[in-house]
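Just so you know, all these numbers are worked out from the coordinates, no wet-lab data involved. None of these values were measured; they are calculated from a predicted model. Cβ atoms are built from the backbone, for glycine too; each structure is taken alone.
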Structure P
Amino acid sequence: MSRLTVEKIGPEAFHEWDDYVRSNPWGTVFHTTEWLGRINDRLKVFAGVDGSGEVRCGVALVESVKFGVRGYHIPPFTPFFGPLVSSSEKEQRAAARTEEQDAVASVLRAIPGCAHTDFRLPAGWPDVYPFYRAGFTPFVAYTHVFHSSVSEYHANMAKRQRSYLRGMKGHVDKGEVRVNSTANAETVFSLWERLAREKGVRSNVSTLRRLTINWGRESPWSVMAVERADGEPLAGVMLVNDERRVVNLVNASSAGLSKRFSRANLLCLDAAVRKTLNEGKIFDLEGSMLHGVERFYRMLGAHLVPAFRVQKSRSFRYSVLRSIAQFRRERISLV
């Protein structure tokens, strides 16, 4: 990369940023203005271009208020949020890493100061040092992914889970339930809202709806559901697709399932994973550090991948209230 110039770009150039995201190996649909612009209209994009005018780094941001503090908070239903940089073309490792760190640093310097900035980097992101040097505090979380063949995926699943799955497939063979690979999003919305009410948490389904509409023919969304023979939904997943991966963004199951159909969520997830692996893509479970969720993903045989979150906050109020909210979330799961 030659010397970079990082500047704020206007809406007329947002398509250039979105094209760059699609070409970047770390880029996801969540980094695009098409996604973030549906969260709210406080969208800002800073792009770093080299001497030839080619975009080589940058960030798309949305400003919001959380716990009474305005800043760049991770938006809802957005597992990855933050800067992207192109890989250096230099052959020497030291020179390449230095160039990439400098690119990240140039993006961070361009971001206007605010009370709180919070980024979640793509799973496997190799270097958080530029964030640390810029005053961010890094945290390590984990996600779970599948990136093997279907046969390897099933071979690595715990025996008990395979048994549960065979039982649900038996119900399919008998015609008692079916997997609907073209289900309507409203099916999952209703399951999600009902489950949220029972758990005593916000469903935020209005934001979820905004994220699913007006995409046209290139919508990143796909929906799968497990239904009874009469069409009653038992479980559903909402998936976000791009060129390289599929992210399991929302999954929910009907409350009070009878014992015979209690693994409907497993059957639905299995169908989504198999479809993704057959397409040669990575399936990202958008993992959780909650014990019950982590154990479920582990029993499925998923690969554990580190995913960094970096924060920079000048607000004591935010730090206290976020700690309280995190303490509560550890005891509530929507899965």
Structure Q
Amino acid sequence: MTPANWLAKGEALLDQDRIKAATACLRRAVRLNPGDAYARQVLGESYQRMGRLADAERALRAALALGDNPQARLWLGETLELDGRREEADVLYREVERSERASSEPGALRRRATALLYLREARRSLPLFRRAVEASNDWSAHGRLAEALLCAGDAPAALKLMGRTIGRLEGKPRAQARAWRGLLRLWIGDYRGALSDLDARARYAPCWRGAALLKLGRAREAVRELNRSLTRDPWDREALTWRGEARRILGQPRLAIRDFDAALRMGRGNFWAAASRALAQRAAGDRRGFPTEVRRIFRVANSPDAVEARLRSARGVRRVESYLFPVWRAFGR
């Protein structure tokens, strides 16, 4: 097989969440053609999804060494955020935003808008996302715009946009768009609405269904859904965090700690897992306090009750990306 064949196969496997097999194909593509910056970028994405953040960083920096690559910069920023290196990530996001200013190409508009969103500048990102939507037939651009609207404080507009988008789609894209709307509903605390949108066959839907069920007080059903999600993708750090939380609530602290440890191995920036792990440790008899980073991000004292209250008030958000801080922090006011 040629390097291009290995790359195409790796991308297809990645899209099917067969991440380990995808990584092997992508490594073969890079080995056969070390000058292919795009292959290195996709390999970095694959490593990131496996939680191999050091390998992801190396692959993405190698892609950037071969030439300017705004998409690789975005992926590298996301990787650094997962590793808890948010200030370094922000530097990369600013570089992307500056480098794409001169282009009106849909991809450049979307990358620039995404960089602004990641910099917690959701309102500034909205005009760019709207231009990207107008210039592209890619329905997923509507999902990104909806996320930006939600982060800017306009949940009704976000849900309305996704409703219009769903109405124009059929088949698998329609199911995926409904799942995206279900995720938005999960984030704002509409758990029943989320369940109605989350077809279990859609990608990532079992994870988000599990989260909604947990928030509705149905922890055992939540664990079953999250098991299903992790059977498909064992490296889903969000599903591991939610399942750990469900097991903690079910009075299974040691199983919960195992899930939180697995999530934290894939990214030490996972403050949700760190907070819930500390609560599970207390339930298991370990009375140590909460990590400083958790208290800083949560803006709470070193108190189990305060951390538990923050987890409740954050509703259905368990993603670590800082662009979502305005969403979940708003609920605690």
Item to complete: Could you figure out which one of P, Q the value -23000 for helix-only ellipticity at 222 nm (-39500 (n - 2.57) for each DSSP H run of 4 or more, over all residues; to 500) was computed from?
Response: Q
Item to complete: Kindly point out which one of P, Q the value 24.8 was derived from, the read-out being mean count of other Cβ atoms within 10 Å over residues 73-80.
Response: Q
Item to complete: Match the computed value 17, 47, 27, 7, 1 of P(r) over Cα pairs in 10 Å bins from 0, in percent, for residues 65-136 alone to one of the structures P, Q, and report its label.
Response: P
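Quick one: distance in nm of label points 7 Å out along Cα→Cβ at positions 33 and 249 came out at 4.8 when computed from one of P, Q, so which one is it?
On the way: P: 1.9; Q: 4.8.
Of the structures listed, the value fits Q.
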Worksheet entry | Given 13 for relative contact order in percent (Cα under 8 Å, 6 or more apart), calculated: source structure among P, Q | Q
Worksheet item: A value of 31, 24, 21 was computed for semi-axes √(5λ) of the Cα gyration tensor in Å; which of P, Q is the source structure?
Response: Q
